[in-house]
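Bear in mind that the values in this text are calculations on the coordinates, not laboratory data. As the structure is a computational prediction, the values presented were derived from the model and not from experiment. Cβ atoms are built from the backbone, for glycine too; each structure is taken alone.
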Structure P
Amino acid sequence: MLIGEVARRSGVSARMLRHYESLGLLRPSGRTGSGYREYSGDDIRRIFHIESLRSLGLTLREIGRALDDPGFEPSVLVDDLIRQTRERIAAETELLTRLRRIGAAEPTGWEDVLQVVAVLQALGSQSAAARQRAALSSADEIPVPVEALVEAVLREAEPNVAGALRWALVRAVNADSEGDGGRGRDGGTDRGRGGNRSGTATAAATATALLAESLGSPVAAVRERAVRSLAEMPGAEATARLRDALAGPDAVVRGHAALALGTRGVAEAVPGLLDMVVAGRNDTEAADALSLLAGETATADRIADGLVDRLARAHPTTEAPARVRLTQALADIPGSTASRALKELSRDEDRAVALTAAYLLQLRDAR
C-alpha cells in the first residue's frame, strides 16, 4: 500500500508518516520499482499502535521505547503519566480558580486585573506580613472575591493574620449587603468588594456556605478556623449554621458556636456554655455569655438552675476547681434563684466555694 493510500485510510498525514520515518519510529517494509514507499499490513498495525500511544500523552521517543524495547515496563510509564496528568490538572484547576476570581471582581481595565492578581498572590505568600497587608488592602478599593478570603482564612495559622483576614471577610460581606442586594440606583449591577453580586447568591450567603462546609473538615485546625470566622459573620443564615454546629462532634467547634450564639441572644447555647464553665475552656467568656443571656427572668432562672445542677454533680474533691468556676458564674446572673443558690453555697463544705459565694453575696447586697 502506497503512502497516499495509507494516509487516507489511517487518518495520519503523509507528512507525519515521513516524520515518523525520519525518527526511526516507522520504516516501510518495501519500495516499489519506481522507488515509492510501500507499507505492509504489519506497518499499518504499527501506525495504529503509534497513534494509540500518542492518545495517552506519550512522546514519540517514549513510543519508540515502548514498541522496540523488549524489557520496557509499561506499568512504570503509565504510573508516570498518571502523576504528570494529576499535576497538570491541579495546575489547570488552580489557574481556572484564579481566573474565576479575577472575573468575579469585575475589573474594568488591566490595572484592576493586575491589582487583584497582586492581592491574590500576596494572600498565598510565605510571608505573614505580606499576607496581613493583603488582608488589609482587600478591604479597601481592591475587590477581592469572598471565596479567596474564605480560602485564605481557612489555611491561615498565624493568629494576627487570621484576625485580619476575618475582619476583611466581614468587611467584604458588609460592603455587599450595603449595595442593596447587588443592584445600583440605576438598576444596573453594583460592583462591590464582595465580588460579582449579579448572581443569585450574595457574598454573605457564599461565605457562610463555604465556612459551614468546612466545619466537616477532617482537619481540626480548619474546623476551628471555620467556626471562628462563622462566629463573626452577620445575618440569620450564619446564626442558623452556628445552631447546627452546637450538635456537632467537635467540642472546640461547639464551644465557639455556643459563645457566638450566646452573644447573639440565642438561649439554645446555654447547655454548651455550662459545659465550658465546667471544663474550664474559655470559661470566663462562657460566663460572660451566660450573663448576657440572663436578661429575662425565665432565662436567668434557667441558667441559675443549670449552674446549681452542675455544682451538685461535680465531685467536691476531684472537681473542686470546676465547682469554684460554677460558683463564680452565678455572680452576674440576676434573680432570686441565683441569690438563693449563693446563700446555700456560702455554707458549702468546700471552703473555696463557700468563701467565693459569700463574697459574691456581699457584692450583690452592695449593688
Structure Q
Amino acid sequence: MKAPNMIEYESLAKSNATFMAELEAAATRVLRSGWYVLGQEVAAFEEEFARHIGAKHCIGVANGLDALILSIEALGLPQGSEILVAANTYIATILAIVRAGYKPVLVESELETFNIDPARLHAVLSPKTRAICVTHLFGKTCRMDAIGAFAREHGLKVVEDCAQSHGAKFAGKMTGTFGDAGCFSFYPTKNLGAVGDAGAVVTDDDALADKLRHLRNYGSKQKYVNRYIGVNSRLDEMQAALLRVKLRHLDEMTAHKRALADIYFTELPGWVNKPVRRADEFDVFHIYGIRHPKRDHLRQYLLDSGVKTEIHYPIPPHRQEAMQGILSGEYPISDEQHATELSLPISIGHTPQDVHTVCEIIAQYTH
C-alpha cells in the first residue's frame, strides 16, 4: 500500500490554517499598537498562561533554552554544583546546565517511557548535587511523586523542562508546577507553538519570578537601573499576541492529538513497540515515538510508501562532539533509545484518515 498523497511529518502552514483569521487579526493589532517589546500583549499572555498552567507567575523570554538557562542561574546554586539530568534528553537541557556554569550528571531514563528513571537517582547523588532538571519528553510527564520525594529528602532544587509537555498532567497537576521553575519552549512545532522562537518560565516563587524578570531584561526592571548581570531575552509582543490565540485553542489541539494517538494505539500491529500509557498520567503526545530494532529500514520503507517521519534524536548527548570532555560514562539505555526511536506523524494538521493510512502501511511492513 502507498499513501495517495505524501503524508508530511508536520506542515506548520496546515496546522496554523485553522486559526489564520485570528492570528492575522492579532498580528495587525500589534503592528498598529506601535509597542513591540514588553507591552500589553506580553503581560496578558503571561497572566493567561500562568492561569492555564496553575502557576502564580509566568515570565516570558526569548526561547526555551533561555528559559532553562535563566531559571538555573536564578537559583543561585554554589559554584561547582552538580545537576542531575536525563541521559537521553534533547541537548538543550544539558546546554543550559553548562551555560549556567554547572556540571551536568547524566541519569539513565526508563527504556519504555523515555523519561528519567527515579530509581537511578540515588546512585549518582554526590555531596555536590544541588538540583534535578527533569525533561517531560514527548509530552509525557516524569514520575514527579518519586522525583519530588527524592528532591525533598536531599534538599535539591527541581527545574522542569516542559518544552514538549504543554498541558500534560501527572495526578491531575500540570507539568511546570511541581518544581521551583517550569521552563517552556514555544518553538513553532510545539503543541503550543509561536511563529518563531519564544519561551517562558512559570513559578510560584515570588523572589525567583522577580529575579527572572530582571535577568531577561539586562538585569533591570527599572530603566537604566541594573540589579543583576542580565541578558536580552524578552518574549516579544508579536509572539505573545499569536500565542494568546493559540492558547485559547490548546485544549482542543490536545484533544485532537490524543484522538490520533488512540488510533495508533488501537491499529498499529502488536510487534510495534508503542509508548506506555499510565492511568495517572495525561499525555499530550507532542511526539508519538515508537521503537524498532530496524528503525532506519522501517523509516525508509515508510518514506517509500509516502509517509515522512522524524527521529528524536539520532545522536545521544554523551556522543555529541560538543559534549566531549563534559559528559563521560556509558549509557546503554540512552544508546538503545536513540538507535531505535521513530516519530510518527501526529499534528493538528493531520486527519484521522492520515493516521489510519500510516497504520495500514506499517502493518504491511515485513519486519
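Hey, P(r) over Cα pairs in 10 Å bins from 0, in percent, for residues 221-268 alone derived from one of P, Q reads 19, 24, 22, 18, 11, 5, 0; which structure? Before the final figure, lay out the partial values.
Numbers: P: 30, 62, 7; Q: 19, 24, 22, 18, 11, 5, 0.
Here the read-out was taken from Q.
Comparing distance in nm of label points 7 Å out along Cα→Cβ at positions 117 and 341 across structures P, Q, which is largest? Walk me through the numbers before you get to the answer.
Details: P: 6.1; Q: 1.6.
Going through P, Q one by one, distance in nm of label points 7 Å out along Cα→Cβ at positions 117 and 341 is largest in P.
State the single structure among P, Q that was used to calculate helix-only ellipticity at 222 nm (-39500 (n - 2.57) for each DSSP H run of 4 or more, over all residues; to 500), giving -11500.
Working: P: -21000; Q: -11500.
Checking each candidate, the match is Q.
Out of P, Q, which has the highest value for relative contact order in percent (Cα under 8 Å, 6 or more apart)?
Working: P: 7; Q: 24.
By relative contact order in percent (Cα under 8 Å, 6 or more apart), the leading structure of P, Q is Q.
Determine which structure produced the value 18.3 for mean projected area of the Cα convex hull in nm², for residues 29-204 alone, calculated from the coordinates; the candidates are P, Q.
Details: P: 18.3; Q: 10.0.
Corresponding structure: P.
When you work out mean count of other Cβ atoms within 10 Å over residues 93-100 for each of the structures P, Q, which one comes out largest? Don't skip to the answer; put the middle values down first.
Values: P: 11.8; Q: 21.9.
Comparing P, Q, the top value of mean count of other Cβ atoms within 10 Å over residues 93-100 belongs to Q.
If semi-axes √(5λ) of the Cα gyration tensor in Å computes to 33, 27, 17, which of P, Q did it come from? Could you put the intermediate results ahead of the total?
Details: P: 69, 27, 16; Q: 33, 27, 17.
It was calculated from structure Q.
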